[in-house]
Structure P
Amino acid sequence: MHQNAVFRRIGLSNWRYNVPMSKKRKQTGHGQRIDAEAPERKDILDLLAERGRPMQRREIVERLDVVSDDSREILRRRLQAMVRDGQLVKNRRNAFGLPAKMDLIAGRISAHRDGFGFVLPDDGESDLYLSSREMRSVLHGDRVLASVIGVDARGRREGAVREILERAHQRVVGRFVEESGIALVVPDDPRINQDVLVAVKDTGGARPGQVVVAEILQQPGPRQPPVGRIVEILGKSGAPGMATEIAIRNFDLPWEWPDGVEREADAFGETVTASMCEGRRDLRDLPLVTIDGADARDFDDAVYAQRRKNGWRLVVAIADVSSYVTPGSRLDEEALNRATSVYFPGRVIPMLPEALSNGLCSLKPEVDRLCVVCDMSINDSGQVTRSRFDLAVMRSQARLTYEQVWDWLVSGSAEIRPGAAAVSESLKDLYGLYKAFRRARSKRGAIDFESTEVQFQFDERGAVADIVPYERNDAHMLIEECMITANVQAAQFLLRNELAAPFRAHEPPQPDRLETLEQFLRGLGIRVPWKGRPEPRDFEKIVQQVKGREDKPLIMAVLLRAQSLATYQPANTGHFGLALEAYSHFTSPIRRYPDLLVHRAIRYTIEHHGSKGYPWSREQMDKLCERCSHLSRRAEEAERGVDERLKAYFMEQHIGDEFKGQVTGVTSFGLFVELTKNHVSGLVHITSLPNDYYHFDPVVHRLTGDRTGKVFQLAQKVTVKVMAVSVDDRKIDFELVR
């Protein structure tokens with residue numbers, strides 16, 4: 001990847017401090033860069049809308065008065081990009097037109113494992129159904145232009161693919177199969193429902209059953225499947241670490257560092273020098289500490305608290321990544337390319353090289369580190385009355401784990417470790433402050449979701465030995481509340497200074513999800529406290545209602561699924577789940593690119609004594625936010641996919657074993673059951689229930705036997721036997737025992 005490739009891909013080729021994007025810089029055919037004026041996309045779209053017909057490029061050049069050769073070259077490339085993005089369509093006469101005027105819809109393909117699919121329109125309109133016949137030419141994730149050709153029997157808009165704008169897959173990971181002289185790769189992703197044909201000469205020595213990566217040489221068409229060649233052999237399906245290797249390739253996660261990136265990180269050295277500390281606030285004598293998980297390696301936040309007469313002082317110090325990862329650098333290019341660290345069991349794909357993420361940026365104990373500090377005064381009600389941001393230098397006085405802190409708080413000992421009186425005093429004050437934060441959280445009506453996470457335990461070979469619930473304690477929530485408070489202050493800082501930077505936006509639940517949720521809750525006899533549009537405190541009331549119920553974990557999971565996805569946006573719209581008017585991500589710049597962008601905004605304002613001349617526009621930040629939101633979701637999907645595969649690997653070892661569980665879903669074809677011990681989910685198919693005809697009631701989520709009257713419903717306790725496991729499909733089949 002050459003310099004600034006990612007920035008150009010999202011339209012930010014002039015990404016530099018203090019360089020406004022007034023002119024468009026482009027590569028010439030000889031590799032030299034040129035500066036020239038050219039019409040913006042809006043000008044082109046407005047012209048076509050005004051003329052009311054497709055126009056050829058020479059007409060656009062004349063109408064928009066594009067004079068110089070350089071400007072015409074930029075216009076040519078811009079028109080190509082607009083076609084690629086689905087903003088324009090190029091017809092057989094080489095004229096450019098507006099898709100909407102041609103009744104064409106731009107969107108992305110969402111494929112179903114059964115062969116059919118949908119076009120998800122870019123404009124957010126209702127999905128367009130595609131038959132299996134229409135899906136022959138495309139793969140999941142492709143961007144297309146489609147037209148509406150009718151309405152199917154279920155009342156859905158039915159479409160046809162007219163043009164393919166962008167192919168989502170250049171490579172496919174899957175299982176190699178060779179039968180009767182025919183070789184092919186069966187994709188691991190069930191949404192890619194076409195096998196990739198491979199010529200025998202292109203198999204690369206792969207053996208049947210191995211997991212391989214195939215490069216697609218020929219994309220699918222109406223009458224032919226995709227054709228490819230084997231470029232990588234990963235190995236046996238169930239081998240240790242294979243789940244992560246598959247996910248990396250399935251989700252196209254960047255895991256190797258491009259040339260020069262690690263070298264650029266190493267060049268900063270291993271220590272903070274005296275010259276680097278000049279002009280910074282000195283916090284090295286403050287007993288700041290980090291509190292993280294036992295296996296954490298990148299420490300990007302440290303905390304300190306002091307009880308005062310009418311409240312507390314809280315200091316949250318965050319690693320100053322922006323001092324090292326500067327706009328336009330190779331480090332920054334690759335950080336944006338990744339946008340987030342991805343955390344798999346036993347392995348991390350970091351956003352930054354180890355020299356920074358686990359080294360110079362990490363707030364290790366007893367070493368000087370650069371930081372951005374949020375220093376706050378908080379009253380007895382848990383409300384921030386004053387805050388300030390500074391560039392500072394600090395020295396962590398202890399690296400503590402959640403378990404250490406919680407065990408010490410419970411024990412009542414004087415000091416958490418010998419000679420750590422100042423640290424211990426701060427921790428006690430932090431715990432008192434945490435209680436005030438919790439009261440304030442409850443008062444504003446923030447939703448206190450409780451979800452059960454699991455940890456995978458591995459044997460010496462790297463195979464899954466056990467799956468155990470991960471217990472959260474007050475030490476986890478103490479740090480969480482401190483980070484939320486600092487994030488809120490960062491958001492308010494951005495608003496006060498009118499800075500274009502990412503806010504973390506969380507919208508209220510959508511009406512269709514609310515309707516489904518209301519039916520679910522009423523079916524369980526739970527009173528729905530809202531009428532019309534709910535507030536966060538309404539969800540918190542439900543949380544309080546279900547305390548002590550055996551089906552509480554199920555209800556919490558359903559409440560969580562009903563929520564909208566949080567996104568990054570340059571405009572503040574508040575955070576519904578936390579019941580906050582403004583929220584941003586400030587506290588994890590080592591592992592999240594939006595946090596780094598927030599740091600840059602704060603840093604610019606501190607160094608320039610205000611936001612005048614701030615070099616990033618709302619339009620630029622909108623593109624960055626969209627990219628970060630997309631890559632954050634990709635990381636979450638990859639992490640979830642690995643967890644599901646590891647659970648399937650583990651349950652393969654327990655075929656024939658019996659487990660206690662709870663019904664978490666009822667459908668017309670059976671029951672979904674979650675095991676109590678390890679929270680693994682599987683299906684009891686309706687044919688595995690006692691022999692009877694069963695009637696499904698979707699309102700109360702219940703199956704009732706016609707002859708026996710036997711009832712199966714949500715939250716019911718059952719005992720099941722593991723009957724079959726498909727690792728490829730991540731499916732586990734149970735049989736009801738009792």
Structure Q
Amino acid sequence: MADKHGRRRRKSGRNGKRSSKASTRVHNLTADQLQVLGRVVEQPGYEWGSEESAELQEYLQQLKAARWIEKAGDIRWKVAGNRQLLTGSVSLHPDGYGFLNSSQQEDDVYLGRREMTGLMPGDHVLVNQLKDKRRNRFYGEVLGIIRRGREKLVGRVVESGRRLQLQPDDPAISESFKIAGDVDEISPGSMVIARITRYPSDGRRGRVLIERQLDDSQLAGMATEIAMLEHDLPHEFANEVNDEAHGFGETVDASQYKDREDLRDLPLVTIDGEDARDFDDAVFGAASADGWRLVVAIADVSSYVKPGSALDREAYERGTSVYFPTRVVPMLPEALSNGLCSLRPQVQRLALVCDMQLTHTGEVSSSRFYPAVICSHARLTYKLANRLLEREISPADAELSDDILVSLKALQSIWRCRDQLRGQRGALAFERRESMFVWNMDGTVKSIQANQRLVTHRLIEEAMIAANVEAAKFLLEKSIPGVLRVHPPPSGDKLAELERMLLMYNIKPGWRDQPAPEDFAQILTQCKDRADSDIIEEMLLRAQSLAVYKPIKDGGTEGHFALALTAYSHFTSPIRRYPDLLLHRAIYSALDQQSKRAETSPSSQSQTELATWAQHCSFTERRAEQASRDVEFRLKCHYLKAFEGQAFEGWVTGVKNFGLFVELEELQISGLLHVSNLGGDYYIYDERDLCLYNRRNGKRFNIGDKLSVRLIRVDIEQRKIDFSLN
């Protein structure tokens with residue numbers, strides 16, 4: 001059964017009971033009522049019109065009678081009274097408590113051990129948020145499980161007496177599962193994927209059925225497969241989706257050029273990493289009498305992926321492509337992501353173009369959006385483009401035309417001017433480098449290096465920011481309902497902790513209540529030449545709030561704190577991000593209205609769904625980042641295992657009463673220096689100053705301290721790294 005927007009609803013079994021993927025916990029909510037209440041919470045302003053089933057209408061009335069919801073208009077509902085209901089996914093701590101990760105608010109909600117009974121990581125639940133006045137903090141009361149987060153588990157087979165059990169790989173799941181079925185082919189110690197046939201509840205252990213054994217000799221592949229399963233990442237396309245993607249063919253037909261501007265002779269180029277295969281954007285720059293022309297051509301995914309299609313439903317569920325060290329899980333099938341939509345060199349492609357005129361100072365004086373047909377003149381890498389600009393290689397040596405180099409030089413000049421504008425408005429420029437794995441022939445990690453950030457990285461980044469800003473302005477000026485990218489200022493708790501740490505480094509914060517971006521930028525500039533500049537930059541980075549997607553009507557114009565912009569969007573990557581695809585559709589909607597001289601705005605139906613789309617896209621982005629981090633951390637643990645007993649240089653990134661969190665500078669990986677490994681007899685935790693100190697000898701350990709540590713243990717199964725003081 002599907003709702004009026006084509007989204008699948010979970011079917012009820014006999015007598016209206018649902019499967020184990022949805023169950024209730026308290027307050028006498030039936031499984032069906034729980035599902036409907038969750039929709040009211042997640043879709044504020046949703047119109048429950050007469051086309052909804054009589055069954056759903058009955059559940060709404062039941063929830064009203066039970067005082068869970070109340071009318072918010074003729075066909076709209078809202079949560080009743082002062083109840084603060086949230087939905088989200090559960091993360092579990094090995095000690096038994098957990099947190100609700102909700103896209104409806106930035107801060108996670110604490111869930112006590114009692115609330116976590118029967119829950120597993122990834123479960124999507126409905127929570128009533130309450131305040132503990134005595135401790136002055138919020139906590140969650142779990143009302144029910146809307147759906148289970150996992151149908152399968154990855155784990156290691158272990159012996160328990162005469163029986164084999166499955167110990168889940170996720171260290172947050174401490175209890176083992178009974179193994180049902182035939183296990184003759186499985187030996188203890190094997191890593192396997194198993195399907196859950198019974199979830200833990202009421203003191204009973206869960207039960208699984210082993211589906212297949214993993215090849216742990218292929219480390220990167222196994223780590224990726226585990227992350228995809230543990231984070232419930234969709235990674236296989238249904239035949240219907242693949243068939244739809246292949247149905248467009250492999251080339252752009254000339255009939256599709258109608259009503260498009262022809263930019264095939266413009267020397268647009270793509271500039272990406274060496275391993276990139278999906279080319280979202282092509283760029284061109286040229287000097288003009290008034291400054292510069294900057295053209296950013298973006299793959300026209302929306303001309304293929306139509307609302308309500310199988311491709312669209314799958315892209316929405318995935319939300320984003322997920323990038324792992326040796327694999328990409330794409331948002332769209334490769335027939336589109338690496339094929340027909342990818343702006344490959346010397347082939348014709350459809351694009352949506354942001355064509356900008358810039359002043360001599362780099363400010364955008366005017367911009368225009370239009371559909372076009374383009375032909376990328378070259379596929380450049382960041383390194384090759386940088387070598388061209390540094391004159392290490394000539395266009396002829398690289399088999400490129402001279403006009404490509406002319407365009408690159410114009411793009412470099414544009415970046416220099418706009419980089420000055422960034423500094424003037426107070427945008428933050430964090431320079432933390434990302435890790436890059438170097439592989440041995442057998443697939444193991446040879447070394448871990450820091451990615452070098454080149455001028456060409458910054459050049460492309462600034463071109464994309466310019467187009468993203470103009471897309472946001474376009475939405476606002478045309479009063480088009482849409483989703484924007486929002487980065488709030490630091491929250492109160494993070495800000496208070498940051499202020500304490502800055503004072504410890506003799507840096508007096510220049511704000512009273514709430515900092516402006518230029519306050520942070522000024523600190524970065526002042527500390528640039530200090531020996532501890534990396535530490536201070538990391539403090540400022542950790543204080544940042546989480547960037548999210550929001551519809552314009554629900555706060556989407558809050559701006560982007562780090563970029564010091566009043567309005568920002570994601571427009572430049574529709575192949576790999578669903579919000580960009582939504583924005584393209586909104587722009588096309590406005591362009592179509594202009595061409596037809598229409599006065600009407602996009603349908604109210606699209607407006608009411610924007611909040612749900614924004615929340616979902618924020619969730620899928622966070623899910624993808626967590627999965628990628630998990631794989632990187634596992635691979636780093638395997639790499640470090642060979643270095644047990646050796647000394648490293650690191651710095652303190654966190655202080656707790658039980659010890660210090662230390663990050664190894666070169667590898668960008670953290671471990672625990674337990675208080676028992678600090679030496680001395682007894683250390684006291686100072687929560688206010690965030691330090692551990694020894695009252696007898698006066699020794700102190702603060703955040704930011706540089707330390708020499710010895711790697712004493714790497715526990716790959718538990719993802720734990722332990723240090724001692726060297």
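Bear in mind that the values in this text are calculations on the coordinates, not laboratory data. Keep in mind that this is a model prediction, so the values were computed, not measured. Cβ atoms are built from the backbone, for glycine too; each structure is taken alone.
Overview of results
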| read-out | value |
| --- | --- |
| Identity of the structure behind 77, 72, 60 (criterion: Cα extents along the principal axes in Å, calculated), options P, Q | Q |
| Which of P, Q yields 2.2 [distance in nm of label points 7 Å out along Cα→Cβ at positions 335 and 399, calculated] | P |
| Read-out mean count of other Cβ atoms within 10 Å over residues 143-150, computed value 21.2, structure in P, Q | Q |
| Top of P, Q by mean projected area of the Cα convex hull in nm², for residues 327-686 alone, largest first | Q |
| Label whose coordinates, when FRET efficiency 1/(1 + (r/R0)^6) of positions 39 and 199 (r between Cβ atoms, R0 = 41 Å, to 0.05) is calculated, return 0.95 (choices P, Q) | Q |
